[in-house]
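What follows is calculated from the coordinates using simple rules that are stated; it is not laboratory data. Predicted, not measured: the structure shown is a model, and the values here were computed from it. Cβ atoms are built from the backbone, for glycine too; each structure is taken alone.
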Structure 1
Amino acid sequence: MNIPFCLPENISPETFLREYWQKRPLLIRNGLPQIVGLFEPEDILELALEEEVTARLIQCENEKWSVKSSPLVEEDLEELPVQWSVMVQNLEQWSPELGELWQAFGFIPQWQRDDIMVSCSPLNGTVGKHYDEYDVFLVQGYGQRRWQLGKWCDPSTEFKPNQPIRIFDDMGELVMDEVMNPGDVLYVPSRMAHYGVSESEQGLTFSFGLRYPNATDLLENLCKTIEQQADNINSSEFHLPFRLTPNEQPNALLDPKMVKMFKHQLIDLLQNSEQFDELLTHSVATAASSRRYELLQTDNEYYPDEVQEILEAGGWLQQDANVKILYTENPQRFM
């Protein structure tokens, strides 16, 4: 199934990336009609009880929130308060048809794909006012949901104390207040405050999350790569000349000037080392392709000759929506 990009006719992928990506939200009416009818709320509630599913039940009663993570059991979904939501992660692993809808966001590099989450809520259901550390396309699949978008947040944003989830009261000045219908798509940039409330008896909202490695991820993977590839690294290329300067400080002191010197030498080396470029490429690929959720193991395994026979008989290969594909233009020694 070929799915077109979900962008409006008057917004090209280049325009979206230049003017909207991580800058401002975008509401796309009927941007992904293919999602309508794929799931009913009952389907999600049943799936949430499966042993291998990653799910959460979030409830609020008398302004006190609670979270229960999978495994969930039927008793958990009985006698619920007015305010509740069931969230299932990595949904494309359970529905190849849903996974194909990633094509609608093909203007974003596929290595940034995280997972597809679904939130099932009753009338007035919500998970509170919050922000995410990742970009997301919210797609209404069933029922209606009102979304309010507000201020930009950062690590200093204050959350409600003594709550198991990161929520706050202050949305700042609203920049959007819209009701989404089935098939509608809403892009929410990373760290933008948003607040969704179900306006129908039952509702399903799908979140196509997009993440990318942060500095900690890259440094951690770089250190692992250097350790793993120690026998293949030309250490002489990483030599740092050590220059002593007159210093009146005690000889046991690690002079801040010396640390700064090493810093500048290291930066200069990293900017002019082809070997380091390859090590960093490996580290970026490892960090970008990592998954937060384990892949389900399939019972169907094929040997190369079996695959060849299938292809010769007219079969074709289709990428698993759970698998990220990355490649480089040049051969890499450390991949």
Structure 2
Amino acid sequence: MRAELGVPLYTAGRVGALVDAARADARATAAEGQATAADVRLETIVGYWTLAMARERVAVLERAQERADAMVRDATAQEDAGFVPPSDRLAAEAQRARQRITLLQARADAAVAEAQLARLTGLPLDTTIALDTPLAAAVPAAASGPATEPVAALVARATAARADRMAIEARRVAAEASAAAAAASRRPQVAALASVEPSRPNARFVPRTDQWHTSWDLGVNVTWAILDGGRARAERAAALAQADAADARLAEFDAAVGVELRQRQLDVETTRAAIDAAAEAVAAAAEARRVMGERYAAGVATSTEVLDRDVALLEAELERTQLLAALRVSEARLARALGDQP
């Protein structure tokens, strides 16, 4: 039995460089995990608002279906009274049937969106999910926070907080440390050695006897890989190439993050303005539908005009629903681009 212990005395910085590389790799792995978690959070938020939009779309189409039912009843009553031809009732029934088909598809889309959100949150796919924040929750009258800050300030925040950038930076540090370790392996290495050998018999004791004896050694070992076939040089070159690639990725990240942040800001600003316009469109379409319904009841408007107003109101309500969901998603994507919790 023999026990040996070696302690490096001088490694030309190789051991320290290897430790630095390992620590940088650990930081990079942790940062990559944080970036993945942020992506999952963003995907979950998008799934949440997709479900909210799908359900609101169903509600809008159900209201449109109620208006279509009322239109069919009015057209039937007008036909029975002899005020309108049967074609008015048939046109209203055709419109109601088309809206029913759209409603059925919207309900199916909502069910799929609910299953998708259940998957993202780890729930069974048949779970009924209750949404705490409705899609039509109050939207601030004016944009605030990151949506109105200067892009330069947002870029500084993003470069300091984005986990994916931290991961690239850590990979660069690890590659540089690996290059330093490879270069150090070409220099002399000095190590202290100690060994203990209890054995029976022990060859170091003469004459040999069938007895236990313990021998020990102390020494200094110097190694210098003068000829390694270019291995150390190749390892250093590969590590430096990885560091250069990481530098290029960092430069690309820093160049693109400003454009991304400005795009996210514009998405929020544009969608918020579009929501205001859509609200006006819904109000105008609802009033036009009310007036046209009264004119139809008075016999001075055709069923085609009423049906056209129904379609206009439905389209305005659906567009507002989509814009509300788009605003929530745009805000979440802006937060993700900043490195904040979406």
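One of 1, 2 was used to compute FRET efficiency 1/(1 + (r/R0)^6) of positions 8 and 96 (r between Cβ atoms, R0 = 41 Å, to 0.05), and the result was 0.90. Which label is that? Label of the originating structure: 1. Here the criterion is distance in nm of label points 7 Å out along Cα→Cβ at positions 48 and 312, and among 1, 2 the highest value is seen for 1.
Which of 1, 2 yields 20 for relative contact order in percent (Cα under 8 Å, 6 or more apart), as computed? That value comes from structure 1. For the set 1, 2, ranking by FRET efficiency 1/(1 + (r/R0)^6) of positions 112 and 168 (r between Cβ atoms, R0 = 41 Å, to 0.05) places 1 highest.
Taking volume of the Cα convex hull per residue in Å³, for residues 208-263 alone as the criterion, the highest value among 1, 2 goes to 2. Structures 1, 2 were shown, and FRET efficiency 1/(1 + (r/R0)^6) of positions 160 and 216 (r between Cβ atoms, R0 = 25 Å, to 0.05) at 0.00 was computed from 2. Structures 1, 2 were compared on mean count of other Cβ atoms within 10 Å over residues 32-39, and the highest value belongs to 1.
Check the numbers for Cα Rg over 2.2 N^0.38 Å across 1, 2 and tell me which is largest. Intermediate values should be presented prior to the final figure.
Details: 1: 1.22; 2: 1.81.
Across 1, 2, Cα Rg over 2.2 N^0.38 Å peaks for 2.
Kindly point out which one of 1, 2 the value -6500 was derived from, the read-out being helix-only ellipticity at 222 nm (-39500 (n - 2.57) for each DSSP H run of 4 or more, over all residues; to 500). Label of the source structure: 1. Computed over structures 1, 2, mean count of other Cβ atoms within 10 Å over residues 80-87 reaches its largest value in 1.
Tell me which structure, out of 1, 2, gives 119 once volume of the Cα convex hull per residue in Å³, for residues 280-319 alone is calculated. Of the structures listed, the value fits 1.
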